[in-house]
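Some structures to go through are shown next.
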Structure I
């Protein structure tokens with residue numbers, strides 16, 4: 001656990017925002033899903049593995065008022081806070097490992113771009129799925145983006161778990177209904193292409209939750 005955390009602390013200590021492969025000046029796919037579901041401005045939104053990505057900047061500019069950003073790296077969170085200045089106080093910042101995160105509240109919109117695919121251990125995967133099942137509100141939305149089977153097999157020196165539309169849906173079908181999946185080519189700052197699969201889900205009959 002500590003080794004994994006330290007790995008990401010080192011990444012964010014030594015690399016600038018635009019020097020990491022996942023950098024996006026505008027997270028178009030994520031914002032498109034937000035608009036497609038017509039997520040209201042007072043919705044509880046969480047960005048899991050958000051690091052110091054710019055999604056939170058766009059959400060604030062769009063008028064969203066209940067935003068949480070989670071990352072395993074405290075340095076990533078500190079960098080995002082510094083960038084946002086006074087606006088950082090409008091965001092709930094959570095330093096935690098997604099694999100064993102225990103939310104204190106439920107969310108209307110759970111966004112995860114490239115955190116889920118770092119969970120390669122079956123117990124971590126199952127624990128994360130159970131967490132999102134418990135922590136997404138009735139009629140809540142889940143957005144998952146991972147490297148596809150045509151994408152990289154590693155990121156930042158760490159092996160990841162690739163997904164196809166079929167394998168991602170199979171993992172979640174017990175608790176979520178697939179709405180839509182899209183294949184996305186992400187252009188990195190290094191002029192390479194990484195293929196992602198993004199799927200949106202709605203929660204199924206969350207009785208007793």
Structure II
């Protein structure tokens with residue numbers, strides 16, 4: 001899907017559906033929060049949530065004291081919804097409207113979190129660009145938390161194709177810059193009574209890229 005088409009697609013989604021009508025709706029992002037706690041990520045860490053949209057991770061991170069948070073999404077409407085929900089706390093967050101496939105940060109991060117944005121990148125060029133960007137813009141010993149549909153998950157989401165991952169395919173893709181910490185599969189219950197099987201992995205940035 002071309003960049004302009006991706007933008008139009010997601011703008012339409014967020015303009016026509018309420019947050020609880022989206023399959024990814026999750027008021028408490030349990031798995032993501034598990035990784036933050038399990039990895040002892042300090043509240044002083046710089047965090048980017050890629051594809052965060054109007055998701056609730058930012059709320060929970062603010063609740064426990066994180067203050068260097070960036071939320072990126074392709075949809076301006078999604079970000080505006082999140083800002084409205086957070087009210088005055090929205091000023092504590094840096095908001096970026098950008099396509100994850102093309103995004104080039106102007107800084108580096110201690111934590112790069114992505115729940116269900118990466119698997120929408122299906123072309124080799126987009127995937128390679130994303131992986132290279134992550135490798136360049138996470139600090140040494142920083143953490144990547146990546147959640148995608150597993151090989152037992154859906155092949156489409158929100159009407160478009162996705163790319164499924166296994167622990168081995170994800171690890172091999174990131175192996176040049178990252179060391180795997182932990183992987184797990186979880187079933188996400190959608191608001192429609194269905195389940196989607198996700199693969200979540202955490203990685204540590206290598207000090208020296210090989």
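Looking at structures I, II, which one was mean count of other Cβ atoms within 10 Å over residues 43-50 calculated from, given that it came out as 20.2? Can you show the working numbers first?
Details: I: 23.9; II: 20.2.
Only one of I, II returns 20.2 for mean count of other Cβ atoms within 10 Å over residues 43-50, namely II.
For the read-out distance in nm of label points 7 Å out along Cα→Cβ at positions 139 and 179, a value of 1.2 was computed from one structure; give its label from I, II. Before the final figure, lay out each step's value.
On the way: I: 1.2; II: 1.8.
Source structure for this number: I.
Values in this text are rule-based calculations from the coordinates and carry no lab data. The structure presented is a predicted model; accordingly, all values stated were derived computationally and were not measured. Cβ atoms are built from the backbone, for glycine too; each structure is taken alone.
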